[in-house]
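These are the structures in question, set out in turn.
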Structure 1
Amino acid sequence: MPSSRPLTPPRQFDLIAFDWDGTLFDSTAIITRCIQLAVVDVGGRLPSEKDAAYVIGLGLMQALAHAAPDVPVEKYPELGARYKHHYLTHQDDISLFKGVLPMLADLKARNHVLTVATGKSRRGLNDALQASELKGLFDGSRTADETAGKPHPLMLQELMQEFGVAPERVLMVGDTTHDLQMALNAGVPSVGVSYGAHESDTFTRLNPLFVAHSVADLHAWFLTHA
């Protein structure tokens, strides 16, 4: 008698690389505000919310320089310090998007290699990963300060080399054009999420396989396509 259990679709991707802020972590609004405050602290012109949000996902100095073009280079260290001050003040207000943990657990159960490719610093990511519910979920990670900032493909290239996975078996998931451009530069398929820093209409030219409008939307796509 044939089994009535539903068949599990074959796995399409061996390694899934997630951006952090705005993709898994609900931090876009706070990061945007911290960038704005830091620029004003050092005498720069207040960036718009759109300009401040655009740089999320880039390395810190690269992001602040873009968001504050009127701030002289010699003030970048102070600018970075002020950003970190404001972020640390609010970091306990930030949490994972609802639904992220069960989504990651389902992917883990299907033996996907789960990794993080982020513009955060190594110290910042390690602090975030100390949360007890995240212990053991991620198999590897790369940060902008130890490789190269997005959209350079080095983060993904190093993860592919570390785990011995071919580009076509890797999936990059992110909320910015920087993430999707990094995937293109690495020859890796991508999925965009529209609930983070960048408007989803900017994703089209970067050819994502899918654009998710919520974590539930992303989770459902993974169950049938990942």
Structure 2
Amino acid sequence: MSQGKLILVPTPIGNLEDITLRGLRMLKEADAILAEDTRVSGKLLKHYEINKPLWSYHAHNEHKQLTHYIEELKSGKTLALITDAGTPAISDPGFLLVRECLKENIIVDCLPGATALVPALVKSGLPSDAFTFLGFLPEKKGRQTAFTKLQSEENTMVFYESPHRLLKTLLQLCEFLGEERKCSVSRELTKMFEETINGSLREVLTHFETHPIKGEFVLVVEGKT
């Protein structure tokens, strides 16, 4: 029996051209593709004429499906894991499956590719030699504690944020870090309405208080100096 393999394939965060040739080849060669939302991934696969079984694997079923997919891998199948956008396991499902594969001595391969945090960080103009990626901040429980910890963080900080929490997060960052702390907020990266706003936390907050808040956001905030 051949040995199974799990391949993590980054997918475009907006522009469908932002997928590597190797990524496309891996999707074509896999026995099946695990997708966060099969409807979203279906559009990408249709665009590149990739016809493979598409299996659901998302935050609400990953515990339930974990054993089943491990058995598929142990039977010799090659499975490709993708998310709606970006690199699997970076603020998206994937960590549990990778951990279980390693426990079972199943080969895991991760391709380089799209992720929203890198372009937002690089174009922010803030130091990128050392940074702390924090994903999504807690919505309720632990939120105050998280902001308190940020006060002593010296590295550039990178967050993801949803449209309906952006103003709240910027306001709390002003309160905990000071209104003059430098920051950069990027939205809709690689898409038609891509936008990056640079300035102090107060300036950026004021901007979004008077402009439409649409799309997915990456916040890059200066560390303690």
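Name the one structure among 1, 2 that mean projected area of the Cα convex hull in nm², for residues 73-128 alone of 5.2 was derived from. Comparing all candidates, it corresponds to 1. The maximum of distance in nm of label points 7 Å out along Cα→Cβ at positions 185 and 201 over structures 1, 2, that is, the highest value, falls on 1. To which of 1, 2 does the computed value 2.8 (distance in nm of label points 7 Å out along Cα→Cβ at positions 89 and 161) belong? Value 2.8 for distance in nm of label points 7 Å out along Cα→Cβ at positions 89 and 161 corresponds to 2 out of 1, 2.
Quick check on the output: 1.00 is FRET efficiency 1/(1 + (r/R0)^6) of positions 57 and 81 (r between Cβ atoms, R0 = 25 Å, to 0.05), derived from one of 1, 2. Which one produced it? Don't skip to the end; give the middle numbers.
On the way: 1: 0.75; 2: 1.00.
Attributed to the structure labelled 2.
Here the criterion is distance in nm of label points 7 Å out along Cα→Cβ at positions 169 and 217, and among 1, 2 the highest value is seen for 1.
One of 1, 2 was used to compute helix-only ellipticity at 222 nm (-39500 (n - 2.57) for each DSSP H run of 4 or more, over all residues; to 500), and the answer was -12000. Which one was it? Label of the originating structure: 1. When volume of the Cα convex hull per residue in Å³ is calculated for each of structures 1, 2, structure 2 comes out greatest. Which structure, out of 1, 2, was FRET efficiency 1/(1 + (r/R0)^6) of positions 49 and 177 (r between Cβ atoms, R0 = 30 Å, to 0.05) calculated from, if the result is 0.95? Corresponding structure: 1.
Bear in mind these aren't lab numbers, they're just calculated from the coordinates by the rules spelled out. Computed from a prediction, not measured in an experiment: that's the story for all the values here. Cβ atoms are built from the backbone, for glycine too; each structure is taken alone.
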